[in-house]
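Quick note: the coordinates plus some simple rules give every number you see, no bench work behind them. All values reported here derive from a predicted model rather than from experimental measurement.
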Structure I
Amino acid sequence: MKNFVVKTLANAGALAVAVWLLDKITLTGDSTGNKVGTLILVALLFGLVNFFVKPIVKVLTFPLFILTLGLITLVVNALMLLLTSWLADEFDLSFHVEGFWTAVVGGLIISVVSWALNVVLPDGD
């Protein structure tokens with residue numbers, strides 16, 4: 001359970017960095033507390049998408065992983081971010097990613113920042 005909380009906080013931090021760096025990834029709200037709450041909910045949604053959908057997509061695109069020497073990972077991460085944006089819209093959360101190329105760059109930023117935060121934060125072991 002503690003590991004789940006740490007990973008969710010790392011995802012929220014990584015999403016916050018992507019929102020801060022990229023103009024076309026937006027998080028709107030009237031107060032800081034509202035934005036933080038939305039960010040945590042989006043991080044939970046992002047974690048669920050990565051837990052349930054991403055492994056299926058990776059299995060189905062395995063030949064492309066070999067053919068592109070893993071570069072298709074950028075596309076898969078972008079698609080997971082776009083799916084998260086769509087789901088956030090369906091759940092009336094104020095998070096939006098505008099466009100595929102923004103999602104590619106955002107996915108790259110989120111991957112790097114999330115990895116760095118997971119290295120620094122304790123994992124509960």
Structure II
Amino acid sequence: MDPELWSRVAPGVVERLVLERSSKLGVLPTALEWSDLGSFLDLYQAATAAGAADGEGNVARGEVLLADSFGTLVDSAAGRLVVVVGASGLVVVDTEDAVLVCPMERVQEVSEVVAQLRRRGRADLL
């Protein structure tokens with residue numbers, strides 16, 4: 001999708017922006033597992049539950065080398081090799097323009113980083 005068009009979309013909850021405004025909706029009962037995937041911890045837990053973790057509980061995507069590391073989420077979206085040695089319970093996300101490293105138990109604090117980036121006028125990094 002064109003980033004320029006995407007930037008013009010008002011942020012909001014899909015239910016209120018789209019679903020509650022339509023008179024052409026139907027509802028079917030079903031039993032599904034659901035996760036909002038609102039944080040890296042949620043993503044890690046969903047990937048682990050789906051069997052994507054290795055024998056050490058690590059979840060990796062992209063070019064990743066893990067040595068003596070446990071319970072770590074590594075996403076090498078930028079395509080570079082990301083190497084993690086001797087770590088436990090980390091989130092490592094490598095994108096084209098930024099690298100995030102934080103303990104898994106502090107991933108909720110990423111929202112403060114987002115707020116700081118907005119205050120600094122760096123919405124381009126979000």
Structure III
Amino acid sequence: MTEKLRDVTDSELAVLDVLWEQPEATIREITESIYEDYSASAHATVQKLLERLEAKRCVIRDRSGFAHRFRAHVERADLIGRQLEVVADKLCEGSLTPLLLHLAGRTPLTAEERRLLKKLIDRK
């Protein structure tokens with residue numbers, strides 16, 4: 001996905017989480033994954049969320065079958081990057097450095113995470 005990602009809400013993110021876990025799903029399957037009890041109102045809510053995500057180009061709908069199937073059109077890593085850029089713009093004048101330093105300082109990093117972070121720093 002080459003164009004800038006639009007922000008997604010927490011509810012939309014819940015739908016994307018389901019689609020990142022399984023390659024494609026119907027509205028009913030997504031609804032059953034998100035809600036403990038399936039209901040018509042929960043189904044309608046997920047349907048609306050999928051319409052919004054489709055308009056944002058975050059999901060793709062396959063209309064070839066009776067029950068439409070949806071799949072994620074945005075990768076989790078791309079969405080994470082976009083959301084971090086939004087936070088950096090709002091809180092850090094566009095710089096990711098304060099954000100990264102804060103996160104790295106608060107969370108114990110595994111040896112592999114430290115290795116990857118060092119590799120990224122050395123590349124830049």
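Relative contact order in percent (Cα under 8 Å, 6 or more apart) was computed and gave 14; which structure, I, II, III, did it come from? Derived from II, not from the others.
So Cα extents along the principal axes in Å, computed for just one structure, reads 52, 29, 24; which one of I, II, III is that? The value was obtained from structure III. From I, II, III, which structure was helix-only ellipticity at 222 nm (-39500 (n - 2.57) for each DSSP H run of 4 or more, over all residues; to 500) = -6000 calculated on? This value belongs to structure II.
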